[in-house]
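So, here come the structures, one by one.
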Structure P
Amino acid sequence: MPHTFWNGALPTASEKLGLWLVGASGNVATTVAVGLAAMVSGRARPIGLLTESPACRGLRMVPLARIVLGGHEIARRTPLQTAQELSGQSGLFGADLLKAVAPALRQYGRRIRPGYDPNRSKQPSAASVIARLRRDIESFQRAQRLARVVVIHVASAEAAFDARKLPREWTAFQGMLTRRSSAVLPSSVLYAIAAIEAGAAYVNFTPAVGADLPAIRAFAAQRGAAIMGSDAKTGESLLRSVLAPMFSDRCLDVRSWTGANLLGNRDGANLSDERIKAAKLRSKDAILASLLTPRPDTHTAIEFVASLHDWKTAWNHVHFAGFLGTPMTLQFTWQGCDSILAAPLVIDLARLTDLHRRREKSGVMTHLACFFKAPMDVRDHHFHRQMAALHAYLDEARAEARQ
């Protein structure tokens, strides 16, 4: 696959970035598509986009109008149908906006290919599934004449996976892919390998395993691929990563931190499965455990409430002790729209990852930790320090561009 690397200059007028979304007709991917079309046509301002803020001034980002969407999907619905559902059930998009972006959604829908369905009774070898997924990404790049492709995994969450028995070396892992059924691995792992084989960057927006296995990390390093994840930080966990350091910095003793999450979209229904919920809860509680000493009692609940549709509510109760051991509480309620919170982060991650590739950088993109609950190779969950790391990276890139 062709690559265009950083030379301090603006991308050429013909240069395009491919954004390949796994879960392409889902709520998040569809909201990305609606948002891009709305912003490019001047119908919406880029609220929530770091890459459109002064922080990224002078960094030669690929323009929003030069981002081409495609993806994998196992559901039969189209992005336009999902957008209509989000409009009717959750009130996200007005009728005028939907009418205006419908042609862009139809074009996007034509660039979606069948994904890998782990629930089929007969499963081919993992290697054959990966080969098909890789060919789809490569065909997308050729057909659209794209300079680079970023694959972002925004599909539904997967069950927690025990990888301890898997080979840690890539050569042995690769041999297993040929011999074993695709059912032996989570879908996200197959998509990650396909992306790396196709020469694309891979970002995992979900709590799934994705590229975070020793063998796949080794393969990514061998191929010079950029990877990052996992589990985007959009609501309750974002607030926790901001508020927990406040208690620590004020030397207050947090005794317990309890949270209740209510959501009603497909992800909420998916999280009704206790095996899938476990992976999500693990990343949520890890933030508090890393930021507060001694570790407080924590309990986080996630409940599916169908009538909420794409809206979610997170209520938190923090019990802490102040001077002379006086007990006090903080309570907060976060009410937000799941897809609206996520979509600008997906666009930012695509553009920041593309910047990284144009700078001839590869490996785990630790400077993007601020976007994730469980960032790869980063244990510090302090949001402001994570943001400082990103700004330092952007300053370095800006200085490099001036040379």
Structure Q
Amino acid sequence: MTQRSFLFLQGPPGPFFRQLASGLRARGHHCHRINLNGGDWFDWRGPSDSFRGTLDDWSGYLHEVIERHQVTDVILFGDCRQYHLSARVCAMNREVAVHVFEEGYIRPDWVTLERDGVNGNSSLPRDPDAYICLARQLPPVPTHNHVAPNFRQRATEAMAYCLATLLLAPRFPNYVSHRPYPILSELRGWIARIMARPIALRRSAKSLAELGSRRYFLLPLQLDSDHQIRIHSPFSGMAVALEAIVRSFAAHAAKDIVLLVKEHPIDNGLHAWRNIVVDLARAHGVADRVLFIADGDLYTIVDRASGVVTVNSTTGTLALASGIPVIVLGKAIYDLPGITHQHSLDAFWVRPTAPSPDVYEAFRRVVVARCLLYGGFSSARARALLLPEAITRLGGIQGRTLRAAPYAKVAA
């Protein structure tokens, strides 16, 4: 077996990256990390360097680390962070493989691991006919047991990461976060959200009881800080998208249908989304037809919906699997003819286009085979399922896994 040299950059909060490195070391590979802040340092065990320079220094520093450790592969989570954008350019132009982890393209129970880029930077086909052709060569997606997320564990890991970043900030004086909010504000938001959770659960139960058997469209909110919103959509933030959707709903949806807005399960609590939704509904004259929930069984809620309106949330794939119409307002790999509604949002409320089961199944089969791993980041059990698959995939023959196209030089 050829020994590889893996360089880890930023990962999801929690132990996943250090556990992944441990598994790769057990296979004889070298693993090293660059810590960009105190949270990175706190989550890691093993050889590492801490980068304390400025963003202007980053590319040169990274090049030196790649040369010094003879790096063959770079592993990172999310490809739109400033440090990761430069790292992709630096690595790919040296023909160093870049492996990008992200939340799963398909819900539930999957994690994305793709070469070179994800989401809007993915090399997946954009033509539904390509999926139909490729799917003929692949077996059906195996049936898996659902992996339940653990909100408390994920929140605790996120808070620990934030706290370590805050306390160790003097050691990383030039760190620039990819998140738009100060770390102390996020930490306060998480604490407040956890403390208010019992009230939020009661309010959600009341809203769902009020919904009863009425028809509804579902709008799953996304994280306001998510690059899926800020880079891969026409909206500057989730509040802007929300206003556009409520305005269209008020003007064009039938008077007997409800818009159900669901908060993201790991929202940082810095936006009073309930108040924002209520105010928008009142302003557009639909206060009696717009409901907000912070929690609820997403699978049941999706199954009952008349349609799902999303910027580019992976909740859309959950709906598509059940044959429920979906409209995407941003960029998403599943936004394809035959799968999602391809006409205007105004038209969606009146005549939503249902997905073709054959096209969606072909898409699902190809994506699972190409770049999805069974498991998750949000609980110990989910990581236990994910790690063996990730280690096997990453430890495979270099250059063979997760590729769709030959290397191309990337502009700096």
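Here, each number is a calculation from the coordinates, and none is a lab measurement. As the structure is a prediction and not an experimental result, all values here were calculated from the model. Cβ atoms are built from the backbone, for glycine too; each structure is taken alone.
Values computed for the structure shown
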| item | result |
| --- | --- |
| Which entry (P, Q) yields the derived value 5.3 for distance in nm of label points 7 Å out along Cα→Cβ at positions 122 and 242 | P |
| Ranking P, Q by percent of Cα pairs over 17 Å apart, for residues 218-281 alone, the structure that comes out highest | P |
| Of the structures P, Q, the one that 2.1 was derived from, the read-out being distance in nm of label points 7 Å out along Cα→Cβ at positions 74 and 90 | P |
